[in-house]
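K.L.:
In what follows, structures are represented as structure tokens.
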Structure I
Amino acid sequence: MIQTEKEYNAIIERIEVLLKDTDNIENTEAKGYIELTLLSDLVADYEERAYPVKKPSLVEVIKLRMAEMGLNQKRLSELLGVSTSRVSEYLNGKSEPTLKVAKEISVKLGIDASIVLGV
């Protein structure tokens, strides 16, 4: 288990050396392949502990989806069947959508229900 940033950086340097030899990537019988696999697993475990990725907020996901779909607040309000001021409140974090609106957000914007419901 990697304990420190110094150990992490040393292992990253070793991985970079191992990656220069394609045999270490393609040949499952190669000594370097085994070492590369083990070191990569150690790095992945350390990164999960040291640099956890937080779940995006509903507001962040809605804004991203709006951009992807080319929607403005007015169009989103029409799509969800709520007023533009209500959409503004959602996007500014001043209010939470009702269960009915949450379902519409999930279905019409294609956002996973677990994100919409915050679970």
Structure II
Amino acid sequence: MSAPTLYGIPNCDTVKKARAWLAARGVEHGFHDFKKQGVPVALLDDWIARLGWEALLNRRGTTWRKLDPAHQAAVVDAASARALMLEQPSVIRRPVLMRGDTLRAGFDADDWARLF
């Protein structure tokens, strides 16, 4: 199986935890920085199809909380969530982990232990 790839933002605390968790277990992985490399549109579409837009949208993060209420209220379906995620990648739940056919949004050490 190919090495996993993490997608996210390097200064995100959850991404840092996930990368440290992988490093502590000697798991080689790639990293895709949303800030520097952007959000891969085709992958975002796949993530939304497989996980659902609700699972990818981080409504607890600072970026979401800073949006005005009208902008938040306008996110009602996959299309509106997708547009926001492309406009403001920081609203994507991080990290997104891809390993073969496995896809996860967010970091859960117990879940990841079963994967690796």
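Every read-out reported here was derived from the displayed coordinates using simple, explicitly stated rules and does not represent laboratory data. Fair warning: this is a prediction, and the values are worked out from it, not measured in the lab. Cβ atoms are built from the backbone, for glycine too; each structure is taken alone.
K.L.:
Using distance in nm of label points 7 Å out along Cα→Cβ at positions 6 and 102, single out the structure from I, II with the greatest value.
P.N.:
Of structures I, II, the maximum of distance in nm of label points 7 Å out along Cα→Cβ at positions 6 and 102 occurs in I.
K.L.:
Sticking with this structure for a sec: Assuming 36 is relative contact order in percent (Cα under 8 Å, 6 or more apart) as calculated from a single structure, say which of I, II it is.
P.N.:
Answer by label: II.
K.L.:
Moving on to the next point. Out of I, II, which structure matches -20500 when helix-only ellipticity at 222 nm (-39500 (n - 2.57) for each DSSP H run of 4 or more, over all residues; to 500) is calculated?
P.N.:
Values: I: -20500; II: -12500.
Structure I accounts for this read-out.
K.L.:
Among the shown structures I, II, from which was the value 25, 15, 12 of semi-axes √(5λ) of the Cα gyration tensor in Å calculated?
P.N.:
Derived from II, not from the others.
K.L.:
Can you tell which of I, II yields 16.6 when mean count of other Cβ atoms within 10 Å over residues 14-21 is derived from it? Walk me through the intermediate numbers first.
P.N.:
Working: I: 13.2; II: 16.6.
Going through each structure in turn, the value belongs to II.
K.L.:
For structures I, II, which has the highest computed value of distance in nm of label points 7 Å out along Cα→Cβ at positions 54 and 78?
P.N.:
I
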